[in-house]
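Peer 1: The structures considered in this document are given below.
No value in this document is a laboratory result; all are computed from the given coordinates. Everything quoted here is computed from the prediction, not taken from an experiment. Cβ atoms are built from the backbone, for glycine too; each structure is taken alone.
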Structure P
């Protein structure tokens, strides 16, 4: 997580595409996640990902709580994979409530796909005024 000193700190919570059961190809999602993380690095934004599995290998609440506790975070993004699947409604509620309790000052952002993560975080930073307060250039 190399970043410009004083840069906003961002945590991205989402599903690990390689640990989501089902007959699907996780590689395109993984590539999109990597590309968005590279955009943060290129912009000098301190971004960290917390990817959890749905294959039973994670205590999701514990993994997310540990990541949140590594803050402080200016923006916490909850990925569309967690948010959009009706079968994951309780997980989505748990994650949002963990964010609310553990980093109450953070803006909460939501993406639609892995490919719009950077844009979603930008909205969170713009709305919160974090970029203006820190005089951080935003690409």
Structure Q
């Protein structure tokens, strides 16, 4: 069973979002997603200043198996991306919920997180998918 931290919200497409104390939202891919992808060899994250819509492809992760788009779980403006992923994409495999975060956004609407799945609902989705 995949690890599902209770301090974040989840998109059905297996991205997570965490509200930071300063109002920014940190996003990344879930434990389930990184396991499904396998060993990551390349990560492309969005540039600061880019405005993202909810559900918009914003990053690319490439593994030994395939390349996959990562979708922004909420709308917002990219403030910062995790530069460490350029030289160490394996951080996502090692610690997808902390060191493997992908980008930090200024949310277009702080209430947008409420539209995402809570940890219990996401865990139920994983169980229904057999993961």
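Peer 1: Comparing structures P, Q by mean count of other Cβ atoms within 10 Å over residues 76-83, which one has the largest value?
Peer 2: Ranking P, Q on mean count of other Cβ atoms within 10 Å over residues 76-83, first place is P.
Peer 1: Quick check for you: by distance in nm of label points 7 Å out along Cα→Cβ at positions 12 and 60, which of P, Q is greatest?
Peer 2: Largest value of distance in nm of label points 7 Å out along Cα→Cβ at positions 12 and 60: Q.
Peer 1: Out of P, Q, choose the structure whose coordinates give helix-only ellipticity at 222 nm (-39500 (n - 2.57) for each DSSP H run of 4 or more, over all residues; to 500) equal to -5500 when calculated.
Peer 2: This figure was derived from Q.
Peer 1: As an exercise: mean count of other Cβ atoms within 10 Å over residues 52-59, calculated from one structure in P, Q, equals 14.5. Which structure is it?
Peer 2: Only structure P yields this read-out.
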